[in-house]
Structure formats: structure tokens, C-alpha cells
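Have a look at these structures, which come just after this line.
What follows is calculated from the coordinates using simple rules that are stated; it is not laboratory data. These numbers were taken from a predicted model, which means no experiment stands behind them. Cβ atoms are built from the backbone, for glycine too; each structure is taken alone.
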Structure 1
Amino acid sequence: MRIFDDRLECFLGVTPVVTLRRGRPVSESRGGHVIDYRHVIHALRRKPMALVSLVYCDQLFPRAAYKRLFETLREHGDDRRACKVTVELLALAHERACEAELAEAIATALDAGRLPDLAALRDRFRPEAASIPSVAVKLASLDVYDELASVSIVSAHSNLGGAA
């Protein structure tokens, strides 16, 4: 691991594996924390309402658009919906590796004065059918295995017979 003032670079042998942002203490009594939504998204999906009382909620959002969406949804007075939609969009960003593009779509919708449509965004960022290869598996006949077993039995007997 290489430790820098602003980041940590992790290696496996000589191969770089990951670069992490480094946290700094906020004050003498409070440490600095670096929160990555990808580390807690699975727990948040099980309990999305935990987002409201999460101590590190402000640091959780990877981009300003996600935080803006959460605050806008909360202003509409429904914390349950705000948490559910925000967590689902964070999960989508994580699973489809589209964090920046999704943030742009969220910001565009909010700038237009409307809330993003979760179903439309899921559809827009789903994997393309063409990118998933079709694999055809042809199974061998079971007779082939019987034939192989009989050949190994015959060769074992012939080796024993020749040694005697």
C-alpha cells in the first residue's frame, strides 16, 4: 500500500487494485470518515428508512444530484418514498456501473422541475441483450461414459495379466 496525503493506493504484488480517498479528522474529538455507498447499499436496500437517520448521510451520496434528489423528495413530505427511491437509484448506479450517467439524468429531471421516473431509469440503464452472449451446451451421450469405463477396466486387467 502506498499512503499519500489525499489517497491510499492498494496493490496486489505490483498490480494496482484500488485507490481510496483518504479521510481527515474534522476536529480533535471527531475523526474523518470516508463513506462509500457501495459498501452499505445492500444493507440499505433491506432497510431503506435507515437513510433518514444515518449519521454519515451527507457523505454517502457520490454526487450532488443524488443528495439533491433525496432532499427534494423529502421536501415533498414523504420520507418513506424519498428513502426508497434514493436507495434504489444508488443500487442501480452500483449494479450497472452508471453512477455519473445516472446522476446526469437525475439532475436533468430535477432541473426540468420534475422527479425522475424510477422505472424509466431502470429501463434506460439495464444491460443490453446483445452484450450477454448466448452459450449453447451440447451434452454427450451417456453411452460414451459406459464405453470409457469399459476401456479402463480392460486396460487394467491386461496390465495385471501381463505382470503375472
Structure 2
Amino acid sequence: MTETGTSLTDIPLTTIEGGTTTLAEYANKVILVVNVASRCGLAPQYEKLEQLQKFYGERGFTVLGFPSNQFLQELGSEDKIKEYCSLTWGVTFPMFEKVKVNGKSAHPLYAELTKTPDAAGKAGRVSWNFEKFVITPEGDVHRFRPTTQPDAPEIVSLIESALPA
């Protein structure tokens, strides 16, 4: 629960197409939230994110991509981001409008997620593009820093242990 008494699932989200939703739409799923950027050196992680989506999607898993230009490496418009992701990486997982992930104007979802410490016990600011947060169906949040690959054993084992048998 957030300080205002709402849960992560109640925070309003805007899709890259301009629709509105919340994480409640993904209830009972294992969710991998990642802040993405098209012009980042870590952009090849899109390929592994899409592989996870294809491999686990039918079992109750989804990647949710949140473009951010906070590190000055994202394209200018949602249309250009959508086109890049589709044509370059074949992205099929849900994408959202550009958001800020740090600071006073951080998106409320990231304001909550960044309270979660990583494996080293460090919470706070998103350090770079492609920081990953795995949210289990029970609402537990696990944080992985940008250089941790989407298919790293610690992420895959977490996804597999949280999926239905």
C-alpha cells in the first residue's frame, strides 16, 4: 500500500496508444516493469524482454515497457517509440506513454517502485534505462538494476517460481 492508501494496482497508467488502465488489468500475473529507451546502449535488452514475453506470456506473465527520456536517450514521440519497438525488436508486450522515473515529477508508479531496494539493499532513484521491477501476483516487488539482463537466472527463477504450475 502506498502512503495514500492506494495500492500499486490502483495507479492510473496511460498506454502508448493513449488509453487508460491500471496494473489491476494484469492481476494474477507476474509483471516485469522496465523503463526503456530506444537510443540507449542497453536497448538490445528489448530482444530478451520480448523472448520472455513470448516464452511465459501464456502462463501468466507480462513485460510492461515504460519509455523514459529522463536520461536523454528516448525518441521524441510515442508514435516513433512504438514504430521503433515494433520494427526493430518485434515488441508485442504492452507499452506505455513516456514517463519520468525520478524526481518530484516521477510517475506515481515509479515513485512507489523506487522505494523497493535491490539485492544490495539500495532503494531510491532509478540509476539508468532498463531498470527492472518484477511484481508477483501477491504484490511483492523485486528490483534489478539496468545491467542485469532480462534473462538473468535470478529474474527467470523469480518469474518461474511466481507463475502458476
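From 1, 2, which structure was Cα extents along the principal axes in Å = 36, 35, 33 calculated on?
It was calculated from structure 2.
Which of 1, 2 yields 0.85 for FRET efficiency 1/(1 + (r/R0)^6) of positions 100 and 148 (r between Cβ atoms, R0 = 30 Å, to 0.05), as computed?
2
If you rank structures 1, 2 by mean count of other Cβ atoms within 10 Å over residues 36-43, which sits at the top with the largest value? Mind dumping the intermediate values first?
Working: 1: 14.1; 2: 18.5.
Largest one: structure 2.
From which structure (1, 2) was volume of the Cα convex hull per residue in Å³, for residues 68-107 alone calculated, if the value obtained is 49?
Comparing all candidates, it corresponds to 1.
Give the label, chosen from 1, 2, of the structure having the highest value of FRET efficiency 1/(1 + (r/R0)^6) of positions 84 and 132 (r between Cβ atoms, R0 = 25 Å, to 0.05).
Largest calculated value belongs to 2.
When helix-only ellipticity at 222 nm (-39500 (n - 2.57) for each DSSP H run of 4 or more, over all residues; to 500) is calculated, the result is -7000; to which of the structures 1, 2 does this value belong?
So the calculation was done on 2.
Taking relative contact order in percent (Cα under 8 Å, 6 or more apart) from the coordinates of each of 1, 2, which one would give 27?
Source structure: 2.
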